[in-house]
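Structures given as structure tokens follow.
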Structure P
């Protein structure tokens, strides 16, 4: 029987970690993920878990310890945010390149400078090509569920998993959530039995040796293919979790897209704000909808293109900027896949919420209002793409230009 509880996102994730009872957790504190190892260290101290908790001197060391423990055959987890994830950068590539199962929780936070401890996606988007599976979470329930599923996903794909959710908005906000009984979590993830590991006395293996040109290239191709194949594995594990909990997770969530004419694509907690805006617009007869990617890596491009192909205008919202790139990263990837499929839909990009700037229902309605205008004026022009691609949601264009140096 499910357990009803009121927990913050960080508490929910720490609770999932307690139920998982990993062999090793190595972590270094950084706001807003600090509470995760803090709560978990209490579970270690009071005997709730028998995990080896390693309090390291930096995030680089945290990921290094996780890599060593995973290579030795342990079930491994960690948590970080912002500059901490950036400090791990070197080791993230090593973890994925060595095909080591491990789960990293990321409470998304803006990168300095200027110093800012609030939420945007510049940290996880900055490492989007490091070879980690990335799961994005709208709320506390999704953070809890994806942490549990992440363990099974990483161990079956042999690709490290990053579970991302919005700092403070999700990490520190308390919500009602439904927990599994610990024995059901343990049954779902099963015992970890790695195929190969350094401490296996019956096998001689080498991990992370020198690769010359062609061998290195071959290994990168193998990782890319494994990431592509991970989509089927993620869906399979999500179906198992649905049968256990009744909570359905796909590679992305569609909200009222079946008959929609205009749509927004957005990650994490802002999807909840968008749903409220869509419900309001629907009452006015406006056919608005939402697509919320759950997996940004691997990107489910085939299914996303099918889901979007009948829309008449799309807005893609990025909670990070590519600093004078053509657009934000989510926009670049979605429009690239649409183009490659021969799907031409008027599409605009908004940069929003940087450094935790508020995004309201009214802001989202403003975006949908612009899409309505685009739909009515450009719906018959199949080659139309807005030339003024970037908009900074919540800021007047002149205000931004006048303050630029």
Structure Q
């Protein structure tokens, strides 16, 4: 397992989630999509300390249980078994798997006691970690979530498959077995439907894939570009990029295909759409110098998002709490993951990498990290504390384009 390492950033970074300044929260909470169409709001984010790492001691755990707890807690801002712990999680002496969580600040006060009687050892350890996160961080844990991504195996072969794995990279399984180019995975875990682009028949076709039954169907196979499928939060609509009318434009269809509606009418190429968590807006990359733009899902004028400090933005991912949009900033051959307030404002450099996707609790990002030459790995970033862990997927080849599910 890769050890936790700190990522040094070149700009001051805000605590993005629970510890955010109340002034910033108030400004973001007042954001109105209708108002922004006429008068974009620029949110000034005040830099604050990011040193909210919580030291915790694990007592009585070993083997797989310890490894799972260590990983899960590290990617939500804990430091496991460091000096001066603020909390202790002690294993139960008898009666099955579980733990007692103590607050060690100013004494030793029990704040949680849990016993788990069903599931595998990994499942129960994930459940315990989630309960600790909820008790201390006051946000849902991510131990039971999954990710979808693509892998090129072997690296450089141009043969890709879509994979699903637990959020920590364990239990990966191929969704496709086509040995061709596939890209742009998107999915709705509630409906069990995944969407991606496949070159299996020579054309870049958008495919709908039922992850439960394995049944596949073609959503869009127009001549030219069919790319960037992004399913709406309710699972009913699909955003995508099509060049059926000549230029690469943003379109909507039903989740099963059909009823295509064009949303953008520009002279520029659009790429990489993503949805707001409310499903009322779509963020898309557009422009000769690519930047992020917003458009109402029911149509209307596309408007550029105000992004101070960004010059070439693509691959947006809207946080489930609606506050932030993560994106890839490119500068020549250098790629960095940034965030910007969803209402516009100062862009914040987080880490070297690309392809960001938010966790369901809006705290952690999964992203692609370049490791020398052409090697790619998937990594998790705890946004407020900058702790990073690589996922153990190297045996699958080059893994990229992760997308997080529930």
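Among P, Q, considering only FRET efficiency 1/(1 + (r/R0)^6) of positions 75 and 251 (r between Cβ atoms, R0 = 41 Å, to 0.05), which has the greatest calculated value?
Details: P: 0.95; Q: 0.70.
Comparing P, Q, the top value of FRET efficiency 1/(1 + (r/R0)^6) of positions 75 and 251 (r between Cβ atoms, R0 = 41 Å, to 0.05) belongs to P.
To which of P, Q does the computed value -3000 (helix-only ellipticity at 222 nm (-39500 (n - 2.57) for each DSSP H run of 4 or more, over all residues; to 500)) belong? Label of the source structure: Q.
Given 3.6 as the derived value for distance in nm of label points 7 Å out along Cα→Cβ at positions 139 and 323, which of the supplied structures P, Q does it correspond to? Label of the source structure: P.
Work out Rg/Rh (Cα atoms, Kirkwood Rh), for residues 163-218 alone for each of structures P, Q, then name the structure with the largest result. Don't jump to the answer; show the numbers that get you there.
Numbers: P: 1.22; Q: 0.96.
That would be structure P.
Check the numbers for mean count of other Cβ atoms within 10 Å over residues 131-138 across P, Q and tell me which is largest.
Numbers: P: 25.1; Q: 18.6.
With respect to mean count of other Cβ atoms within 10 Å over residues 131-138, the highest-scoring structure among P, Q is P.
Read the figures in this text as sums done on the coordinates, not as results from a lab. In this text the structure is predicted, and so the values were computed from the model without any measurement. Cβ atoms are built from the backbone, for glycine too; each structure is taken alone.
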